[in-house]
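There are structures below to look over.
Bear in mind that the values in this text are calculations on the coordinates, not laboratory data. Since this is a predicted model, take the numbers as computed values, not measurements. Cβ atoms are built from the backbone, for glycine too; each structure is taken alone.
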Structure P
Amino acid sequence: MDTSLKGRRALVCGSTQGIGRAVAVELALLGAQVTLMARDSAKLAAVAAELPRPSGQPHDFIAADFADPTAVGAAVRPHLDAARPFHILVNNTGGPKGGPANAAAPEEFAAAFRMHVLTNQVLVQALLPGMRAAGFGRIINILSTSVKAPIPDLGVSNAIRAAVANWAKTLAGELARDGITVNNILPGFTDTARLTELFTAKAQKTGKTLDEVRAAAVATIPAGRLGRPEEVAAAAAFLATPAAAYINGINIPVDGGRTPSL
């Protein structure tokens, strides 16, 4: 099975912590040259310095705010190189704050749409010529199991994640003949700072302790525990490899069996 990414170049978004960072590590271990992307230059530099280099490959980073699609496009442009195209794009951005859909202001939906759908579109259009020229491309979106079953009290996130999933499915059909696959990873309850933030908000809202909220969530997972970022990253990394060339346009839950649908 060919899982080598030696000679491949990857752009990994939201990669200073959590799942994004774990994906960057896995891709680097498989031999990819990784470009990290997030807002904080200091954190990006620190993570880039720690990434594995099994083939001696260099890693770098781009600082940009995903809330501004135009700025993201401008930040990526200087890093585009016809001789060294990006072969892998991992779209990963923190989700909107929690709350019911009916209480969210229209601008909350608009802001989330810009951050997720529009920024993803800008990045795909920037990297697509290089992928096409190379005859190899992997676009991997880190979304949520809410794509399959909406999660209570995550109204804005449920709507936007579903929009990204359908955008990705459309691209998968358009780009497959160019040797480019487009797939979605759907993390379940994964032990990250984002999940702690959501659990803390729920604890404050319900009057329960953080431990009680966490225990109630774990009770819904057949595996009996939260996921680890590295477990989500392993699935994403496999989709990036040559071995996954015939996997296209699908949603892969990584959730310990929690999602109540096939």
Structure Q
Amino acid sequence: MFIVSKLFWVFAQPLSLAFLVILLAVVVLLCGLRRLGLALSALAAFILFVTLYTTTGSFVLQGLEARFPRPADDPQSLGCMIVLGGAFETEVTTTRGGIEMNQAADRFVEALRLAQRFPEAVILVSGGDGSLSGDYEGDAVASARFFSTFGIAADRLVRETASRTTAENVANSRSLLADRRMADCLLITSAFHMPRAVGLFRVAGVSVTPWPTDYRTSGTVRLGVDFTQPTLNAQQSATALREAIGLAAYYLTGRIGVLYPGP
């Protein structure tokens, strides 16, 4: 299932989908089916326009981010937190070492802030190698360097190094939480990813307190045309579509109880 989902996303993301439709249009035109070829070309142009020159991706992400509002204040006390991986450039860190991070770095920045404020809190980092090759270290491995660099003692860190997907994050974390008698932890992940993550934890019977971070939108995005930042628009569209597909797939396979989990 992991390999299937990875390969599916290679072709399902908006720019890949537009390319495939263009390719199909060329084949159809070469076969002499002019009207169908033109229709497919128009469809490809529409996909590219929506992806590159509208705020659709950011608008959808904004809705996902708002699903679980972040509490206004820090908790009074904190015994444990779960940090879902996906924030380290593991292909780079595997060969170069260090703590190179990507756009989701705020997951670990926020965990570090809370760890410094609540020195008794245990940090469970869930994240193995999510690549198809399996040749790289995962976030849980890289996180040890990150936290130690900022003075967090190694005995406060619990590393779950085997998971490759969000579903595996939850399944593997559940076992570790039970073994260590940890309960009612903060769940730290990207805000747009929180509905799917919380839905999985609920079905697994694990109580968590959502602590969204890594916001990708301002919260005031309106649906419309935007010619100023096509690269960002494409990235936002891909992220939004991937999360929507993830929610639908997990719901249809019974891994989450409702299509769009909320508070």
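Computing Rg/Rh (Cα atoms, Kirkwood Rh), for residues 66-145 alone across structures P, Q gives 1.02 for structure Q. I have 2.0 for distance in nm of label points 7 Å out along Cα→Cβ at positions 74 and 130, calculated from one of the structures P, Q. Which structure is it? Of the structures listed, the value fits P. For which of P, Q does relative contact order in percent (Cα under 8 Å, 6 or more apart), calculated from the coordinates, equal 20? Traced to structure P. Largest in mean count of other Cβ atoms within 10 Å over residues 114-121 among the labelled structures P, Q is structure P. Of the structures labelled P, Q, which one yields 3.7 when distance in nm of label points 7 Å out along Cα→Cβ at positions 154 and 210 is computed from its coordinates? Going through each structure in turn, the value belongs to Q. Once mean count of other Cβ atoms within 10 Å over residues 58-65 is computed for every structure in P, Q, the highest value turns out to be that of Q. Looking across P, Q, the calculation of P(r) over Cα pairs in 5 Å bins from 0, in percent that yields 1, 6, 11, 15, 17, 16, 13, 9, 5, 3, 2, 1, 1, 0, 0 traces back to Q.
Given 1.00 as the derived value for FRET efficiency 1/(1 + (r/R0)^6) of positions 194 and 250 (r between Cβ atoms, R0 = 25 Å, to 0.05), which of the supplied structures P, Q does it correspond to? Computing FRET efficiency 1/(1 + (r/R0)^6) of positions 194 and 250 (r between Cβ atoms, R0 = 25 Å, to 0.05) on every structure in P, Q gives 1.00 only for Q. Here helix-only ellipticity at 222 nm (-39500 (n - 2.57) for each DSSP H run of 4 or more, over all residues; to 500) was calculated and came to -13000; which of the structures P, Q was it taken from? Structure P accounts for this read-out.
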